[in-house]
Structure 1
Amino acid sequence: MRESLNFLESEGGKMFKINIINQYWLGEEVHDLCSHGELYIKVGDVVITNSGRDEEWGISTSALTLLRTLYEEPAFTYQEIDPERDEPLITHCGNALSPGCPISIYWGVQHMEGEITLSNFVKFTTTSYKEGVIDYKDLTVKISEKEYREEIVAFSLEVKAFFEQSQKKRIEDDDERESYEAFWEEYNTLLEKAHSA
C-alpha cells in the first residue's frame with residue numbers, strides 16, 4: 001500500500017481536496033476573531049482529516065497560510081519539519097495572535113513550471129511533539145497549479161463568506177485590532193490576486 005501512494009499523479013480525478021465540514025465560533029461570536037471547525041482533506045487516496053475524528057481546526061488561520069502557499073513555498077518543503085520552528089498549514093487553535101499550538105498539519109508545496117508537488121505530509125494530533133505523530137512520508141502528489149489554486153480559492157472564499165455573514169467583531173485591545181486588520185488585509189490581497197489569476 002505504501003508504494004502505491006508514492007508519487008501519485010492527477011488523472012482526471014482530484015488528487016487534492018479540502019472542504020469545510022462545519023465552521024463555527026468558540027464562545028461569543030463578536031469576540032472570537034478566528035473561525036473553527038472540522039475539515040475534510042484528501043490527498044490521493046489518503047484522507048488526512050475528516051468528520052468524526054475528534055479533530056477541530058482553526059479554519060480562518062489555515063486559509064491564510066494556504067493562500068500564502070500559492071506564491072511561496074513553505075521552508076519545510078525541502079527539509080524535515082520542525083514544529084517548534086515551522087508554521088503549520090492547518091492550525092488547531094486558530095489564533096493568529098498566538099501561534100505555537102503543536103496540534104497541526106504540515107505539507108510541502110513545491111512550484112515547478114505550472115505544476116505543484118505536495119509532499120512531506122505530517123499530522124500532529126496531541127500537544128506533544130513526540131506522541132500522536134502521523135507521518136505520511138511516502139505520500140506525494142503532483143497536480144496542476146490551476147487545480148491547486150482553484151481548491152485553495154474555493155476554500156478561502158467560503159471562509160470569507162462565513163465572516164461576512166457574522167456579527168461585527170468587537171475588539172477592545174488596540175494590538176488585537178491591528179493584528180486582525182492586518183490579517184484580513186493580507187488575506188484579501190492574496191485572495192484577490194489568486195481569484196483573478
Structure 2
Amino acid sequence: MPPPHRKRVRHFDATPEPHELTFSCYRRLPLLEHDGRLRLLAQSLDAATDRNGWRLAAFVFMPEHVHLLVFPVTPTARVSRLLFSIKRPFSFRIKRCLAAEKNPLVEQLTVRQRPGVDAFRFWQEGPGYDRNLRSQRALAAAIDYVHANPVRRGLVASATDWKWSSVRWYATDARLEEPDLPRLTPLPADCWPGRGDFSG
C-alpha cells in the first residue's frame with residue numbers, strides 16, 4: 001500500500017518578490033493571547049529575519065495564528081529556513097517557560113510522534129501558507145488584509161486599536177517604533193525589477 005499523501009506547500013524563493021506567510025498554533029488553539037508570549041515571538045522573528053536574510057514589511061499576531069509579509073535581502077534567503085528559525089527557538093523558549101510555571105499546557109501540547117518518542121508542539125505541523133506577491137496591487141491588498149484581521153474577528157473596532165500589528169507603523173509613515181513589536185523595514189524600490197516600486 002503506498003504511503004498516504006501529505007499536503008505540501010511549495011516555496012518559490014528564486015525571485016526577490018515579497019512573500020505573504022501564514023502559520024497557526026497547534027490545533028488552532030489561542031496560544032498567543034498572552035503579551036509575554038507575543039514579546040518572545042517578536043524577538044524570535046527579529047533574530048530569524050536577521051539570521052536568514054529577510055526583512056519584515058508587515059505583520060499581525062492573532063490569538064491562534066500569525067501573518068507575515070517579508071522580503072529577501074540576500075540571494076540565498078529561503079522561506080523554509082526562515083520559518084524554521086522563527087518557530088523552533090520560540091517553541092523551545094515557550095516550553096521552558098511553561099514547564100517552569102508547571103503549566104498544564106505542557107502536557108496538552110506534547111504529542112506522540114512515534115512509539116516511545118514524544119514532542120512538544122506549539123505550532124501546527126506543516127509549512128502553513130506561502131504566497132509570492134507579484135505586483136503592487138497584490139502587495140497593497142495583502143497588507144490591508146493582514147491589518148484588517150483583528151477587526152474582521154471582532155477583537156477591536158479599529159485596526160489601529162490592535163497592539164500586535166504593523167498598522168500603526170504604516171499609519172504614521174514608518175515614524176512610530178514600538179519596543180514590544182518586531183522590527184519593520186520599508187519595502188525596497190526593486191521588489192519587482194522592471195515593474196515599478198511599491199511607493200509609485
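Quick note: the coordinates plus some simple rules give every number you see, no bench work behind them. No experiment lies behind these values; they were computed from the predicted model shown. Cβ atoms are built from the backbone, for glycine too; each structure is taken alone.
With FRET efficiency 1/(1 + (r/R0)^6) of positions 71 and 175 (r between Cβ atoms, R0 = 30 Å, to 0.05) coming out at 0.65, pick the structure among 1, 2 it was computed from. Display every interim value, and only then the final one.
Numbers: 1: 0.65; 2: 0.90.
This figure was derived from 1.
Thinking of 1, 2, which structure, once mean count of other Cβ atoms within 10 Å over residues 119-126 is computed, gives back 16.4?
Corresponding structure: 2.
Which of 1, 2 yields 29, 16, 14 for semi-axes √(5λ) of the Cα gyration tensor in Å, for residues 39-150 alone, as computed?
It must be structure 2, since only it matches.
Out of 1, 2, which has the highest value for relative contact order in percent (Cα under 8 Å, 6 or more apart)?
Values: 1: 22; 2: 29.
Top value of relative contact order in percent (Cα under 8 Å, 6 or more apart) goes to structure 2.
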